[in-house]
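Okay, got some structures for you below.
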Structure 1
Amino acid sequence: MDSLTQTLLGAAIGEAGFRGRLGGKAVWFGAACALAPDLDMVIGVAGEWAALVHHRGVTHSLIVLAALAPLAGWLGWRWTGRSPPERRGTWLQWTHLALWALLTHPVLDLFTSYGTHMLAPFSWRRFAIDGVAIVDLFYSLPLAAAAVLAWLAARGRVSAAFSRRFAAGALAATTAYLVLGLGMSRRAEALASVQLDREGFAAEEVRAMPTMFNIALWRVVARDGAGRIRAGAVSVIAPRWIDFREFALSDDPLVTKALASERGGLFRWFAQGMLSASVERRDASGVVVELADRRYGFLTAPDFTPFSALAEFDAAGELVEVRLARRLRDIAPGAELAAMWRLAWGGASEPETPAVPEALTGARGGLASF
């Protein structure tokens, strides 16, 4: 998730489980350890492709972080060298805090859809279980409240015992929210599978990914054996017939050539197979092939994805370069949020969207009663 939420999670761990033995510095130390894995974002100075490949890499590995926890614990213990003995704690206690704060970072990222290298360097498989959006205030706000109470407790404005109990409750509530999100994701997948089966789309993989800020509305992406992608959105609160868009994996020779290139292969790996590819432009100067990650999209611009790459070929069909696209689409946040709200509660994403045809009433009822 976002780095601020990760920091708040580490602070809540320090407050709930360790402040009573290690003092107020446990909160700051937990926050710092929880933030540390995201320092891999500095890899961006090596180029956009390096960031695409290595973000959430070795710094998010359970193996690497567990190995680093004793060193982090020693640093925390040394940091408290002048503290009273009853507040300094032991190296083992600081290591215990570091372990929890470090490991919960990739575990939380696991619940998003981006992909996390949890077993690096022994495996470069990217794990994602699609339980919560990268930014979700319903998850973050309880942790923020716990951090505020910890700050007030340090100044004697609220009871320290109450602050610790609240932080423990916030951790329990946010963990339950993650589990609920995972259940809602599987329900969205099941709802979509019902419709896909009825439409004769033989999906080999179906994934439901959370839309921003909530676990009520899900973006469903399905892929068949031919590489065709269907993408749409479904509410788990008030399901309705899904307006799927279909995207193809073109069999154009230049598309095949683009995907066979090193960077084309990297982008396909990044998209975790949910990739469409097509010839975007063909003229006397050459050809441009677009590779698009269909895991992400917008209700108000269903053909647009924020993650895409462009493979440029010259007039002779030779690959010139593959670069990440930096084209920004004018997405109106207000209109997008309004469309999400309508669809989440059972309406159409656009007010002018026609009603579900009578021929599909039975299928729609099947979705609603699933």
Structure 2
Amino acid sequence: MTLPIWKADCRHFRGDVPCEPHKREGVHSADCPHYDAIESRILIVKLVAIWDVIRTTPILHRLRRDFPRSHVTWLTDFPAVVPTSAVDQVMTPALPDLLRVGITEFDLLLNLDKDPVACALAVRIPARTKKGFILRDGLPAPADDDARAKFAAGIFDDVSKANRKSYVEEIFEIAGWRWEGEEYILDRTEVDRTWRLTSPRPRVGLNTGCGRKWTAGLWPEENWIQLARELRQSGLGVILLGGEAEEERNRRIAGASGAEYPGHFPLAEFIDLVDQTDLVVSAVTMAMHIAIGLRKQLVLFNNIFNRHEFELYGRGLILEPSIPCDCYYKPSCPKECMRSIEVPRVLEACLRLAATPEARSRAPSQSSRS
């Protein structure tokens, strides 16, 4: 028997097992109608912070446009939020994946993470062109001039405060490109759940937490209760959002305000729950970035970050404390400046955004999942 040839540069080729077209149709490489040649290999390194992984996804639009025949691998600690619709291979920094990626030569490596481990990997993984951040003398450093501005903003507060570019714009510049309005890419995974929500449309999702690290951004519980009551009195539905850390708080808010609290859920179901809302009120959290990825209207609370780093794509408002405060990038705030964001301001912002034709047009009259 003459052994058939194989084409290792085909997108479908696996090496250790038969490819999908062969299993499905019995085709061989020599005359396979599904042959899809890979012309370049690209690696994105973005390991830490699930919300940073989500807001890095706009870069995939440009990669697919400028390198349509590329094979894109993403190395991350959070593979669940990497859009498989735009990425060929998702890997983690676990040993089996590192053994493979560490001896694969890439044409382009984009390390958009200043984490020392990510920077070390950027040095060790072979690539013809490296952009973003690397490790130099044991410390993170910009790989080239395109990354210097973002690097400086990370080590000097005055440079960070003076920045007027969004994070999305910055990562495009790190790669050597100009941002042209590319949006987040967030795959909507089908979940085996029917949401039996009773709240009317439009619905406002209140994400009441702010993460365990940045408690300076926590809005008082009594404010959430008052906001939920007044939103409901205005005819809007109110859904409480959060994870396990917000469980007890959300139950208290629900009991005191009449807002609907379905519970806390795994990531895919949580994304689907956020998708049942039309407007989200949130501090700077994963839920905020999920809302942007789902193209929801957003009222964003911010007190410790540069407001200019957030790209809301024209679908939201940013509310900040009315009192001067110096809790910039600090995990806690001695002045509790978030208390100065008063409920009437938030209510007015919600009513303004919920009343837009865009918000109402996205709200289905009724569905099996609502």
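Laboratory data are not the source of any read-out in this text; all were calculated from the coordinates shown. Not measured: the values here are computed from a predicted model. Cβ atoms are built from the backbone, for glycine too; each structure is taken alone.
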Given 43, 23, 11 for semi-axes √(5λ) of the Cα gyration tensor in Å, for residues 60-259 alone, calculated: source structure among 1, 2:
1
With FRET efficiency 1/(1 + (r/R0)^6) of positions 76 and 212 (r between Cβ atoms, R0 = 35 Å, to 0.05) computed per structure, which member of 1, 2 shows the largest figure?
2
Who wins on distance in nm of label points 7 Å out along Cα→Cβ at positions 92 and 300 among 1, 2, i.e. which is largest?
1
With log10 I(q)/I(0) by the Debye sum over Cα atoms at q = 0.13, 0.19, 0.22 Å⁻¹, for residues 172-291 alone derived as -0.54, -1.02, -1.29, matching label from 1, 2
2
Computed 3.1 for distance in nm of label points 7 Å out along Cα→Cβ at positions 140 and 324 - originating structure among 1, 2
2
For FRET efficiency 1/(1 + (r/R0)^6) of positions 12 and 236 (r between Cβ atoms, R0 = 41 Å, to 0.05), structure among 1, 2 ranking highest is 1
Given a computed value of -8500 for helix-only ellipticity at 222 nm (-39500 (n - 2.57) for each DSSP H run of 4 or more, over all residues; to 500), which structure among 1, 2 does it belong to?
2
